[in-house]
Structure formats: C-alpha cells, structure tokens
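Quick note: the coordinates plus some simple rules give every number you see, no bench work behind them. Being a predicted model, the structure only gives us computed values, none of them experimental. Cβ atoms are built from the backbone, for glycine too; each structure is taken alone.
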Structure I
Amino acid sequence: MYKDEAKSFAKFLAYQKQFIVANARNYCKIQVNKDTGNFIGIFFALAGLQHAHKSIVKLIRFDRTYTASWFKMNLLIVSSVNANSKTLPLA
C-alpha cells in the first residue's frame, strides 16, 4: 500500500479474485462494515498451507504487530512448526 491507503483497500476485491483464480482452493475473506461498506479486515489462507496441518506440531503461534498508519491496523500472522522444525505460516 502506497500513499493513499483507502485506494489500496478498494483494490482488495480485485486482488481477492486473482488470488482465487491462481488456485481455486485458496481462501480469502474480506470483512466490511454492513452500514458504511468500509473495509474492516481481510484474511488469506493459501491452499498449500491449508493442507500442511498434517505435518505440524500441535502448537500454533499467533503474532501481531501494529502498523504506522493513519488507519489503526494490526497485522496478525498464524504460524506453527513443521516436522522439520521449520516455521510454517498458516494464515
């Protein structure tokens, strides 16, 4: 996202379509305010990582960071450790 974040948020619908076209099993959910239609959040899960749960340790980690932005945003990453002791992002 560069400069005008509101315009970048508007591009999420087109990005969601391309994300699904790339792999029909990819998952993307966009949340918008029911009254105003304003963007609230977005969730991505790659198809390959959805199937990786078979080889992960049962401990899942969440990491959140705040962004320096006019909008109050958080980036949340869900990860685990696979059978080779490597960090695996899940969503």
Structure II
Amino acid sequence: MRAKLRFRERIALSDTEFAELVVWLVDPPVRGSSHPYKYRLAFVSDNRCVLRFDNEAGKGDHMHIDDEERSYTFVDEVSLRADFWKEVRRWKMKH
C-alpha cells in the first residue's frame, strides 16, 4: 500500500485533554473502505482515549465513543473533521 500523509495535528485543548488527527491518502483503499483515505482522529481526556474515528483494515469506517463502537459513514475529509469535532463537543457536554 502506498501512502501519502495529508495531515498530522496534535491539538492541546486543556491541561488534561488533546486531540490527534492523522489522515493519509492511500492506494489502494484500506480493506473495508471504498475511499482513498486512511485516518485516525482521537480525543484523549485524562490520559484515556474516549473518542476515536478510524478505518482499521477489514473493519471499514467506524467510531469509538467510550467503550462503544459504532459505524461511521465517510463522506469526505471536511465532513470527517466536522463530524469528529461535533462528537468531541457532544462528549464534553455529557461529561
């Protein structure tokens, strides 16, 4: 698999929280995904990954919220980032 890094960001949100966003362009697509992106977007609070969007090979696009795994419909890079930040806000409001 050939991969080209699109972006890698680590964003401190507080003394105890950060987000890490990593997206690659890949050829061929990751097994289980129909688009040319491999990604991992994670939100960590108190040293625990509480939210993650990824497309692990064979599993396809999905997200983890606390201990629950849900499917995710990938549209494009912009929507991925917007969806991730929406879920971060939602998680922070609940906790």
With semi-axes √(5λ) of the Cα gyration tensor in Å coming out at 28, 17, 11, pick the structure among I, II it was computed from. I
Using FRET efficiency 1/(1 + (r/R0)^6) of positions 35 and 51 (r between Cβ atoms, R0 = 35 Å, to 0.05) as the calculated read-out, with 0.95 as its value, let me know the right label among I, II. II
